[in-house]
Structure I
Amino acid sequence: MKSYKPTSPSRRNMATVTYRGLLTRSEPEKSLTRGFKRGVGRNNQGRITVRHKGGGVHRLYREIDFKYNKKDIRAMIKTIEYDPNRSGLIALVQYADGEKRYILVSSRALVGDTFIVSEKAPVTAGNRLPLKNIPVGTFVHSIELKPGGGVKIARSAGNFAQVVANYEGYTHLKMPSTEVRKIPEKSFATIGVVSNEDYHLVNSGKAGRSRWRGIRPSVRGSAMNPVDHPHGGGEGRQPIGMPGPKTPWGKPARGVKTRKPKKYSNQLIISRRKTGKK
C-alpha cells in the first residue's frame, strides 16, 4: 500500500495499491480485447434498475478465460497485468500448443510460473483440479458451481473458499461470506487465493475517483423529502420514525433476510452466512 502526504484535501488519508514490481506490462494483448458498452444500471428498456451507476472512463474489455477448457496442457505465465474491469490482477498465459489466454492470477504468482488444468494435477498453487481431489482445509478460488459451467465463485481480489469436507458426491465449501455450501465434487477449482489482497484497503481520497470508476453519488434518505423516501422529512435532523430502516420503495432493509424460501439451491446450503458486525 502507498499512503500520501496531505498536500491537498484530496490527498489526505488517500491510500492506493502499489503495483510497481507486480505488473510487467502496461498495454493489453490486442487479440484478447474488445470494446463494450456498460449497462450503467439500465435494463433492456433503458430504465434505471440499479441506482448510482453511470459515467466513468472508457475501458477495453479483456477476454478472461473462465471456462478453463484446455485440459492436460501445461501453460506458462507470460505477463501479469492490471484489469480495470475487476479487482484482482490478470495474467497472460501461453499454453504448450501456442494459444494465449487471460486468466485470473493467484496470489504470489510470478512470470515464468507454470500451471495445468487436469484431474491428475498436483495440489500446488495455481493448478486447477476437481474438488474431490483437493485435501480438506485447502484454500481455493475460481470455483465452478456446476461441472463445466465456468468460474462463478471467489473471483474478486483476495477472495478464497475453504474445502471443509467431501461427502456423497459433494464437496462442502466454506464461502467468503462464511456460508457453508455443497458443490458437486467434479467441479473444478484453482488452488490458492486471488491476487491483489490489499485491494480492500484502498481509500479513494476524493469523490472524483469514484466518478472515474462509474460510481455516481448516493444521497441519504433522511436528507430527502417524505415524497422521495420513507426516512425523509422533519424539521432539522430527525430519526427515521419507524422500527427499522426501509428502502426508497418502502421495503425493509439492512439485516432482513431476502432469500426466497423455495429457491432451488436452498437444499445445497448447510449453514447460512453469519450477519451483523464482524
Structure II
Amino acid sequence: MELIIDAHQHFWKYNKREYPWINDQMEILKKNYLPGHLSSLMTEEKIIGSVAVQARQSIEETEWLLQLADEYEFVKGVVGWVDLCSKNLTDQLDKYASNQKLVGVRHVIHDEPDDFYILRNDFNRGIEELKKYNLTYDILIFEHHLPQTIEFVKKHPNQIFIVDHIAKPKIRQGNLHPWKTNIEKLAGFQNVFCKLSGIITEADWKNWNDETIKPYLDVVVDAFGTNRVMIGSDWPVCLVAGSYKQVIELTTDYFTKFSENEKGAVFGNNALNIYQMI
C-alpha cells in the first residue's frame, strides 16, 4: 500500500448562522478548521491527499473550496455544491466544472424536510446534467432514506454515485436492520460506491470501539467489495467522537488481513479513480 487518500473531509470558518447544525453538544466544532490544521494530522498518518467536501449549500462554498484546492496541493479534489434544481444549473456547471479540482457535487438530502426530496423531478433533471460534465454525485442520507435512494439510483444508470457515511445506520442503537437489507440492495447497482466515513459519529460518542463498528463495516465491504469502497475521516466532524488518528486507525486495523491490492484500492486507488483526480 503506497498511498492513502482521505476521501472525505471538510473545512470551515465557523459562524452560527451558516452552520446551524452544530449544536451545543458539538462545542469542539465551533471554531475554524482550515487546511493548515489538517495537513499536520495527515502527515502523521502518512496520508498524501484529501477530498474536500461541501459543508454549506452555496455557490460561495464551492468557490472557496476550489480556491483552497488551488492553494494547497494536498487537496486533490473538491465535492462542491450547485443548485441542482435551478433553471440556471447549466450556467453554474459551465463555470465551475472547467476547474479540474471539481470532481463532484453534493446536496444535504438528510436535512431536507421532505423525505422524498431525492425523487423530485427538478432535482433529478439536475442530476442528469452531471454526467455531461464528468462529475460524480455524493449521496448524503440517513438510513430511512435508503428505499427512495434505491429508486433514485435506478433512474440514473450511467451516473457515478458515492454514498457518504455508509448511509448513517443506527449504530448507537445497535440496529443492523433494515439498513443492512437496503444497503445491500443499493450495492447491487454497479455505478454506486461507498465511503467508510462518518461512522463513529453515528455510534455512541463516548463508548464506541472497534467491535461495535465492525458489523457495519462487514456489511458494507461484503456488499460493495473492496473495489467500490474508500476511506474518509469526516474531519473535523469526527472530533465529536474521536481523534483523526482514531478514525484512520479504525479502518486501517479493520483491513489488516486484506491483501495489499485490496488495501491499495480501499485506501487510495478507488478514490483516485472514481473521482478522476489528477
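Any read-out appearing in this document is the output of simple, stated calculations on the displayed coordinates, not a laboratory observation. Worth saying up front: this structure is predicted, and the values here are computed from it rather than measured. Cβ atoms are built from the backbone, for glycine too; each structure is taken alone.
Work out which structure the value 0.60 belongs to, where FRET efficiency 1/(1 + (r/R0)^6) of positions 118 and 214 (r between Cβ atoms, R0 = 41 Å, to 0.05) was derived from one of I, II.
The read-out comes from structure I.
Taking relative contact order in percent (Cα under 8 Å, 6 or more apart) for each of I, II, which is largest?
Once relative contact order in percent (Cα under 8 Å, 6 or more apart) is worked out for each structure, II has the highest.
Taking mean count of other Cβ atoms within 10 Å over residues 30-37 from the coordinates of each of I, II, which one would give 13.9?
Derived from II, not from the others.
Quick check: 18.7 is what I get for Kirkwood radius over Cα pairs in Å, calculated from one of I, II. Which structure matches?
II
Taking mean count of other Cβ atoms within 10 Å over residues 54-61 for each of I, II, which is largest?
Details: I: 13.5; II: 16.6.
The maximum falls on structure II.
Quick check on the output: -500 is helix-only ellipticity at 222 nm (-39500 (n - 2.57) for each DSSP H run of 4 or more, over all residues; to 500), derived from one of I, II. Which one produced it?
Checking each candidate, the match is I.
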